[in-house]
Every structure is written in structure tokens, then in C-alpha cells.
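Below: a set of structures, written as C-alpha cells.
A short reminder: the numbers here are calculations on the coordinates, not readings from a lab. A quick note: this is a predicted structure, and the numbers were derived from the prediction, not measured. Cβ atoms are built from the backbone, for glycine too; each structure is taken alone.
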Structure I
């Protein structure tokens, strides 16, 4: 008896039932999409999940509606065939869009806001949130493990962001980016199709 194969079969069976029960809570939940138990969700009526989406366990989908006495209108859109790995946090007070076939690796954080550190009469974590700036992760992009994506960022189509990167500015399509903050290291030449090293000073 292969105990690990049995374990996988049980986990998938549980995921299908869990997804079927949870799907009714979301604004949209496409065909063949799976949530692997447990997933933490806030305000699911503002979360849209496409077809064939795979969301691993211990993910936090946080479409913020209120915090510190303020009201917000956060939205999260996860498009067809996207993959969200374990321990990912996605938190929105404006909008976060994840494109078709995009992958978010383990332990990544994607936010369109921050906690405001200016008020001195309250701890930062309990302060109102800064103005939301939409985040867009385009089709086929991949965030490797432990990346952080900040407010107002667009990561272009089919771009790869290396593990442990902090993304604070836009990443063009068909790029390889790395670092803190993330910089473009290589980019695909649209004429030759070759992935070339990025000249110094170009991001």
C-alpha cells in the first residue's frame, strides 16, 4: 500500500468537497477550481475566481471592507488557470488582479496598501490604511517563493520575479527581475526572441 498516494487522493477528495461548499460564498467561482483546506477568506463577495484555479492551503484572501473605523472596497480577481501556493497573503482595499496562468509562489505577499505610520496616538498595526493603489499581475507571470509585491505595481506578461524579491516598481512584460528592490536583469528581445542582459541603468 502506497500511503502517500492514498494521502493525495484523500486531500484531493477533501479539496473538491471544501471547494464545492465554499464556492457559493464568492462573487464568482469558476469550473474545476480548487481550494485546499484551510483557506482564510475575508469578504468573499468581493473575490472573483476563474476556471481551473488552484489555491493551496493556508492562503489568506483579504478583500478589506473595514479597518480602524474606516471603510474600504477591496477586490481580488484571480483569473483562469492561476496557481496560488501555500502561505500566500493577498490583501486589497482597492483591487488586485492576477492574470491567466499566473503563479504566486509559497510565502509571497501581495498588497495594494500599507498601514499608515503617521498617526502617533495608535500603534501602526491598528492605524487606518494608506490609499489603495491597484496591483496587476499579468498573464503567465510567476512570483517565486518569498516575494513581496507592493501597492501600485504592474508585473508584465510572462515575467519571472526571483525568490525573495521586493517589487516596488513596474516590471515590463517578458522580463526576469530580482533583488530588493527588484530590478530587471534580463529581458526578451522582441525581434530576436533572445533573453538579453539588461544594460546598466535600465529597469
Structure II
């Protein structure tokens, strides 16, 4: 039996030549080939308002495109988040998207005493990050800061686990052959999604 997978393409540039878009397409193709159902959210094509206050985060209205994204997340049992590393972290648009979607009452219940209740349990995730620096340098020197923050402070906080990760470094300098290998690896990840 296949999985229900929601792919979140977090690259804010709508240009078709962005490598993250190619990776999202490859994962989707592999997932379909593996018998999985997919839904895709391409953030470059979605208007995401910024939250500016705690009150907005906790009680503010949820705009229709964010509600639709929440429905896609709720529907899935596996999430894939793809983004480029910008200034050492995820692009602001992806962070705004997560702040809008991972809200109290949807992703966690903060109304009870003690730790918030995790409302997105029974879901796994895969995070795919592209970057200009070597992947080993990001892991060793920067300790995968952005990736760890997304895993621990957002996804696991809501109950999403296990979480797989793929890091593709030196993307801008990569040869066509290397990019083709990464595309194929990502397609295979989609086909074998857990």
C-alpha cells in the first residue's frame, strides 16, 4: 500500500531553472512510480502573509491558501520539505509558511498543562537541503544548524518522526552529471518513501 505524500517545495524563486524545483519534480515522479499518492505545495506560487504578533500566531485568521496547505499536511502521512540554504537557514518565505501552517490547534495543542500535545503524530518526513558550500562543511562546521532546527523545533515538536535528511552541497558548481545523480537519488527516495 502506498503512502500519502505532501511535497513542500520551499524555494521562493518561481524560475523553472531552480534546482529545488527539479528535485521536487523528481521526488514526485519517483513517488508516483512507487504507487504513492502525492500533493505538492510550490511556495513560489503561493502568497504567504507574515505573522507579526503572538496574538496573530495564536488567534489570527487563517487565509484560504494556508488552510489548503494545512489540509494537504493533514492528509499526508509523509511530508517532504525541500529548500535552499540562504544565509545559513531556510528562506524567509518557507519560515513564514511554517509559522502560518504550524499553528496552535492544528499542529499542537498548547491549551493543556505541561508540554503541548503533538497533533501531527503518525507522520514521517524527509528534508532535502541544497547549498553552495560543501555538505560536509555544513554538517561539521555549522552542525547542520538550520536542518536541526527544522527537525527538532518544528517537526518533532508537532509529533512528526522519523525524519530523514538529504543534503546536496556545492550545487551551483556541480556538473550536469552530478546534478543528474542527485535527481536520480531523489527520484529513488520518492519511489521508496517510507
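If you rank structures I, II by Cα Rg over 2.2 N^0.38 Å, for residues 113-168 alone, which sits at the top with the largest value?
On the way: I: 1.40; II: 1.30.
When Cα Rg over 2.2 N^0.38 Å, for residues 113-168 alone is calculated for I, II, structure I comes out on top.
Which of the displayed structures (I, II) returns the greatest value of Kirkwood radius over Cα pairs in Å on calculation? Present the calculation step by step, with values, prior to reporting the outcome.
Working: I: 17.9; II: 17.1.
Top value of Kirkwood radius over Cα pairs in Å, among I, II, belongs to structure I.
To test your reading of the models, identify which of I, II gives 2.5 for distance in nm of label points 7 Å out along Cα→Cβ at positions 105 and 153 when calculated.
Working: I: 1.3; II: 2.5.
The structure behind it is II.
Quick check: -10500 is what I get for helix-only ellipticity at 222 nm (-39500 (n - 2.57) for each DSSP H run of 4 or more, over all residues; to 500), calculated from one of I, II. Which structure matches? Could you put the intermediate results ahead of the total?
Working: I: -3500; II: -10500.
Source structure: II.
Comparing distance in nm of label points 7 Å out along Cα→Cβ at positions 57 and 97 across I, II, which structure shows the greatest value?
Working: I: 3.4; II: 2.0.
Answer by largest value of distance in nm of label points 7 Å out along Cα→Cβ at positions 57 and 97: I.
Check the numbers for relative contact order in percent (Cα under 8 Å, 6 or more apart) across I, II and tell me which is largest. Let's see the in-between values first.
Values: I: 11; II: 29.
With respect to relative contact order in percent (Cα under 8 Å, 6 or more apart), the highest-scoring structure among I, II is II.
A value of 2.6 was computed for distance in nm of label points 7 Å out along Cα→Cβ at positions 25 and 129; which of I, II is the source structure?
On the way: I: 1.8; II: 2.6.
Corresponding structure: II.
I have 2, 11, 20, 22, 20, 15, 7, 3, 1 for P(r) over Cα pairs in 5 Å bins from 0, in percent, for residues 41-136 alone, calculated from one of the structures I, II. Which structure is it? Please report the intermediate quantities before stating the final value.
Details: I: 3, 14, 23, 25, 16, 10, 6, 3, 1, 0; II: 2, 11, 20, 22, 20, 15, 7, 3, 1.
So the calculation was done on II.
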